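Read-outs throughout are calculated quantities, based only on the coordinates presented, and are distinct from any laboratory measurement. Because the structure is predicted, anything quoted here is derived from the model rather than measured. Cβ atoms are built from the backbone, for glycine too; each structure is taken alone.
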Structure P
Amino acid sequence: MTKHAVYPNLFSPLDLGFTSIKNRVLMGSMHTGLEEADNGFPRLAEYFAERARGGVGMMITGGISPNMEGGYGAKLSTPEEAEDHRLVTTAVHAVDPDIKICMQILHAGPLAGTPACVAPSAIPSRIARMVPNELDDAGVQKQIDDHVQCTKMAQLAGYDGVEIIGSAGYLLSTFLVEKTNQRDDQWGGSYENRMRFPLEIMRRCRAEVGENFILIFRIAAMDMLQGGMSWDEVVLLAKEMEQAGATIISTHFTWHEATVPTIATMVPRAAFAGVTGRLRKELKIPVITSNRINMPDVAEQVLVDGHADLVSMARPMLADAELVNKAFEGREDEINTCIACNQACLDHTFGGKSVSCLVNPRAAHETLLNYHPTGTPKKIAVIGAGPAGMSYATVAAERGHSVTLFDAASEIGGQFNLAKQVPGKEEFYETLRYYKRMLEIYNVELCLNTMVSAEHLKQRDFDHVVVATGITPRTPDIEGINHPSVVSYIDVIRGNCEVGNRVAVMGAGGIGFDVSELIMHSGVSGALDRDVFAKEWGIDFENHPRGGVTGVVPQVAKADRQVYLLQRKSSPVGRGLGKTTGWTHRISLAQRGVKMLNGLEYHKIDDQGLHISTDGMPSVLEVDTVIVCAGQLPKRGLFDQITAMGMDASLIGGAFEASELDAKSAINQASYLAAAI
């Protein structure tokens, strides 16, 4: 077989003995919410089929519980339930019989969120709502039996294998760690006993399904827990799993309750692949690595370095179902890169919402949102090249409309050009690269440095005008708001003003956090340097103490400033941030010494500083700079003028709703409207 010129490792098959995987790209497990939705399986089938058409070698479904106490609405234990799953496997194999699809068996254990939740010991997770029921010996045997039955039903449903998850704080992993397993019977005590439960599941599953069925065990290769699993324990478990019948070991990093980011955009690309590489040297069976591998060149380098046999790219397959084909065909500049924001995927999953993707609203909505060619091409003007405007322009042009995109700025991107300047958010450069290329491919006429008027648009005789003019920062009505010490967050991010050594940031939304991160940052961004990232979060990759973090003290480089992040609301600062990443931003700022204050009233700004009161008690923050991040107002003036002149127009993005800058909503709204015109 001729090797691929650019990605020879990525596009080489992997021989498993009884079968092979056509390339080294794995679409990792992601729960979509379709698994338990009414009539969700037909949608799920098309979701996976689209990624099969995109060229992936193997895929793993979202987590499916083996029983009711395992949590997660989707369960597989009966032939009737297997029939639903057959819709998925049939759809994938119809695209290409060589593509492997495996089902993840996920028993959430103490994280199940149900009164029936179970665990080896009655010890609640730090992030769970309930104390789990401690399993007796008969209960342990039932859980093993249920895993075996689930595996048998997956085989009946046409899956090529299953992945049994033994990480993340779910049931199997709670047997492994001493702090969550305080039993004194055959299932607890020594590590050999604590391993017995997951090993017995693997042995029994292998005996049930025979040799020609893929069994993957997902192991917490570095669980990020103080007092977590040691490296020797990780290696021993992996070797024992190999002996018990595992086909592949998949490495996972962290428990959900750990306080180290592993999936956020602030994490360097392929940061944890080296840990997988160490484990790979100990095993004879293939290993999978994961986490923040979002482009083909990154995946190829992981393979070149010998860190893995398969590379899991989960969220990147939400962002672009065609990622693998584009890499194979040399169209990397057309890849819609995952920026690891988590806003529409994991935040939705853990919030009980249907999953999508900020940069690709079609993800998991393939039967609902499609960009079919138009039968009536229109001449469309889009005003504003921010997230909403770029999205509308590219989708409408892809469908065959003639689109002109105007912006007064010298570059496309709008608020994305601010976001990309924030340390840890460098991935926004990729989104701008993608949109620039899409505008070229679909022949959108791009007019930058152009301030358009309603009269000009009328003269051009456009059939439809889309106003995506964005927002203007809101200026709070406070005495002294025009004081020389007061600056806008836009000027701070763009570097257009000086920032002093004592700073008050008014407004603790996403922008306030970003600005605080920017002005307190010093040195190289941790997102761009694995060693810096490891120091900031207290990870020891080289020595691998228990959990990778035990006894390691974070070392954060920070600017010589005192920063106050202020909020009028009495709720905890940062509560409105993303469910899966907000805590990382709060910890990051706390480590940099930012003081977060809530429940404030602002009174005035003068030479003394910012006058505030808390619970009726007045005080003065003696600051030399006040950065205003106090919300936004929509810029609708042009829209009002256009509609007054009788032109057909739409209002989208921040110009439509500016309560909080929300690229997810802006791109989603723009895509649906452009798909319908």
Structure Q
Amino acid sequence: MYTIKKITSHPVVDFAAEELKKYLRMMMPRCGEISIAYDPQAKDGFRLGLMQDFGLDVSEAEDVTLDDILHIDTDAQGGIIAGDNPRSVLLAVYKYLTLNGCRWLFPGIDGEYIPIREVEGVQYHKMADCRYRGQCNEGAESQQCMLETIDFSPKIGLNVYMIEFDIPRVYYDWYYSHRYNEENREPEPISNDIILQWKRMCETEIAKRGLQFHDMGHGWTAESFGIDSSGGWRADETNPVPEESRQYLALINGERGLYKGVALNTNFCMSNPEARAIVAKTVADYAQTNNNVDYLHVWLADLQKNHCECDECRKKIPSDWYVMLLNDIDEELTARNLSTRIVFCSYTDTAYEPTCESLKNPKRFTMMLGAISRSYCYTSPINPTVEQLTPFVLNKSGRLSSFEEYFVRANNWRRFAPCPSFAYEYHFWKHQFYAPGVLCFARRLYEDVLCYKGNGFDGVIQDGSQRAFFPNGLCYYVYAATLFDNSVDFETLKEDYFRHAYGDMWQEAVAYLEAIDEHLPQTYLEVVHSVDADPNHYYKPEMESTLLAVDGITRRMEQTFAPYRNMPQRVQTVAVRLLMAHGEFCRGYAAAMALKCVGKDTAARESFEAFANDFGRYELGMERYYDHFEATHSLKAIFNTKSEYDQ
């Protein structure tokens, strides 16, 4: 008879014990009941708790609240499953189960691979190589998918969950309005009150698992002055600006107002000490009320070329004013005796390092690099050099185009802000749809994680859809595993994932996706960010035969996998059926691209729109894995059909 004894009394350890019980009973469905009890003196059964309570050394962690150490020492009947903090105990439970054959391949119950077998002893000890390992909400999100990805995160070793915005209405609206799929799904309006309740629900689930909770981001530069920014990136000229606040907004082209009608993209006059004080107070008020936040992100307005042009603001670059604002926030938080950690971002115009201002209390801060305009077709080398840095010209400079320059400038930032740092990445935002073969993109993720670590960043948070598992979750699997253990081998991860997802057909699945990588190559599909991008990038008649060959590749795959639509494991049935739908997706995608590559732009656009409208019929059945809004929105960039959401 199996027993679970909690050595440490803590709600997250309680949850870890329940999870261990659940999966042990699933693995051994005839083992009978498994009791759970609090017994700090226990010497038998499974013992769960903090390493410190077992007398185990945790000195390898710089900060036991942030760094995750997993320690497992068990035999077939029980043993120690521990971590240096409550979250790490939960992570250790999932690692123990993983080493006993369990896999979590997709979010949700249908993504679980739980073998029926007797458990075996495990000896394992490892501190995560990266402190920050997580994701941030983006795309068209449903509440069910939010809850499932929160649940999924620690199962694959992630420890951070971020929710952007006070009220993330824009992301929920994209889903519940069923944007780009209105013909197949009736819109379901939701209110700010419902979304705020759902955010609190998410926060409770994040806390239940002990995950680091990162909050907010953009919006401070508008909300601090009474301007609603919950509408996201859509222009709204009717959005009222309180007259008493207009004086604080950035002066651009001689006027103070919403930047191109978008509150979220509107900066304020940062040289104005009264304006900075208003923002600092707003941040401190939020931190005081929302004391469950582990890291509060304070970013400026989104986009670029939108900073104040008044005579005073011209005397320093935006990054210098940004540092002054951060120092003001620190002073306000200190005055209130608040220990809230603040994240600031090197992003768009603030990717250019300061010239004269430094953080006064760097211990409060963490730097986040958002290399949003980097190329996703290659990974930067470690310690890159750049012959000539791009000069900053107020409201003239565009986004940096060089991945290497982002790193050089981030390193320069460290002279003014000597604090921890992590990356904020966009692989699962839209770039996943420019690499439909998955395999090359999974390797890019693997190499990027190692690149960030080698360049001094202690982890990554992904800004991306909660439904980035189409046709499978290999990319997330590789991402999470590599963040936790930088020594893992990519090919080993790939084989492990495919063996569990496709069973005996795993090699055929690999071969199919290799062919898609070759015939729908990322180097051709990826939208080039640079303002110097070749406007004729997609005109390549020599690509036509390659793209037309996708039809045959996908149909042969469908014939091969047709007998395997129902597999021994439920998760494998899901994986195979997603692969079959992926074949149709690639077929429609390639057909439109085959027209695009020979200059038939109008026909290509019509072909793409017809394909996207038709493919929307699949969304409801596979919405946990496939984000139809984000796929359609991202691919519109190729076919010159910009939407009101484009930045």
Structure R
Amino acid sequence: MNSVHGNFTELEQAVRAALETYSNVHRGSGHFSKASTALFEKARDIILECLELDKRKYTVIFCSPARASVLRAKLEPGSYTIVSSHDTGLCLGVSAIAVKKKALPKGVPFQAGGGTAKLVGPDWVKWAGAPDKFEAGTPAIINIIAFAKALSMVRNQKNIPFSDHTGEKLSAEKILYHDELEGYSGRELLGKLRQTLIGRNTLVPTTQGERPFINLDNAASTPSFEPVWEAVCRTWSQPLEVQKEVVEETRKVCSKFLGAPPDKYDLIFTSNATEAINLAAEKLSLESFPGTETVILTTLLEHSSNDLPWRIFPGPSMIRIGVDNEGMLDLNELEALMRAYNLDGLHGTKRIRLMAVSGASNVLGNYNKLEEISGIVHRYGARLLVDAAQMVAHRKVVIQAGGFDYLAFSAHKVYAPFGTGVLVVKKGLPGFSPAETEMIRSSGEENAAGIAALGKALILLDRIGLDLVLEEEQALTKYALHALTQIPGITIFGIKDPASELFSRKGGVIMFALKGIMANKLAKELAIQGGIGTRAGCHCAHLIIKHLLHFTPTLARIQRTIVTLFPMINLPGLLRISFGIQNSRKDIDELIVVLGKIQGKRGMSSAVKDAAKDQKERSLLPVAKVKRQMNGFVEAAAARVYSKG
């Protein structure tokens, strides 16, 4: 298969196969997470094979071009080899650095966020080992898989099979706005779009036999839909000038969707939200405020990607504001804190220059009162950065009306898992030098197809209407909360009463514990018995998890010692389910049945009892056999992607 058309066909078939079992990597418990993790890690081996390097001596770190430039500057000449998606002729925005393990930098990573730390305390961090330590945030998983596949094709064919764009030339308008569903909108479009979910009805092995996989891990990463994937494929095969047009048109789409007029805000494409926040943190650390000391204010709710970046850059110090038992900030406390620092001077020369806050918590699912927070922060002369990773796909964001100075989010949480993030910055704020700005922009915009995917996903969400998305999500969350209370031994954290006045601020994320079983064990049981993908652990938000589990300082010190001595041990955590636009009540019903079966039928409603009894009466497969079948499922997924066409 040597023609350009044939090369693209082989690549697209392989990457689509990866999308059929896509989930976030490493920390998920379901079949899809295991498959994506295997594909992602296999990509490292393929890079080393193509470079003819010994995997016992080298490790591969995947980076955006900008991150690769920073990492290379920290490495000794001759200690590494670099290869990028440019070497395949594809617009993936991926660089792979094969580094001698002994040559890896020690100490604090140059960028920090989710995945870079094993354990986090209020004023200390136990960093992860390589390569995780250097891959801050969710990597461009699908793009990396595509890169590995393409590089192996280059190696086998002894040429660059994707550099000759001789196919049909398309316009940016055609790529982004036209698809088979363009005549639909609202609820009708939502229904039609659900039918195009890639991986829909994929069967996975369970103790009940093969069952359709149920993805309840959307807060970690979201799957994709056919129109979004089509935009990626179309962009891959286009010449550079069309790719640039797609990038600029998507910039307009993002600005409109986010309520950030181009004459008021700059919009920068990055590799993910983590990289975006690191850029903002780095820039603020370089700012000079004569006669004062810079303080960053965050909250106990924050994901590591909006906590660790504010710690690693020298200069500013950091303080946190707490939350109540439902995860809500006390705005009176916020005002008092801002006044004490910035007006009354009760902390000497220290001044709060920026508040960094999540739009919605990835743990408790609650939406912060951003407009009110913005008013308080600006009243005392500070700026506001919003981590909107858990918000953009679920509720309307209007940056200018909200008064946000910075906003960051990731496309992989907006049904476009192709390695793109966004940083929106209010014009007039101090920025990087022209050379630095050009490097940052060119790095992010190299991934033109990922940017196209984001543009297409936002266009679809806009045509559905975020008011409808919110309505559907709240109805499903209400249904799930009511159903979960029927299971004895369940403890739900955060806002859990649909009749509460606060329920309007509740998103489709539910964190819970089941008495008598650790969260990681429960997640595995849900996968094995029901084919249900969830997530368990600390969710890259260690501080709020410790708060919910009532960790004392003594317990935290003990945990830190345990992690130091026994790095592979499983730590206490909580289980999370989270919804996307593809989920339904049927998914919740399946979850409740399996939970009931795990916990036992005492105290359950008659409907759950009957369903659990029905499952029990079916012939069950041994758990050991199902685990072997799961391994076979993962191996088959890898074969579909990486085998020769």
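Given a value of 75, 65, 46 for Cα extents along the principal axes in Å, calculated from one of P, Q, R, which structure does it belong to?
Values: P: 75, 65, 46; Q: 76, 64, 50; R: 71, 68, 56.
Comparing all candidates, it corresponds to P.
Taking FRET efficiency 1/(1 + (r/R0)^6) of positions 69 and 285 (r between Cβ atoms, R0 = 35 Å, to 0.05) as the quantity of interest, name the structure among P, Q, R where it is greatest.
By FRET efficiency 1/(1 + (r/R0)^6) of positions 69 and 285 (r between Cβ atoms, R0 = 35 Å, to 0.05), the leading structure of P, Q, R is R.
Comparing distance in nm of label points 7 Å out along Cα→Cβ at positions 141 and 397 across P, Q, R, which structure shows the greatest value?
When distance in nm of label points 7 Å out along Cα→Cβ at positions 141 and 397 is calculated for P, Q, R, structure P comes out on top.
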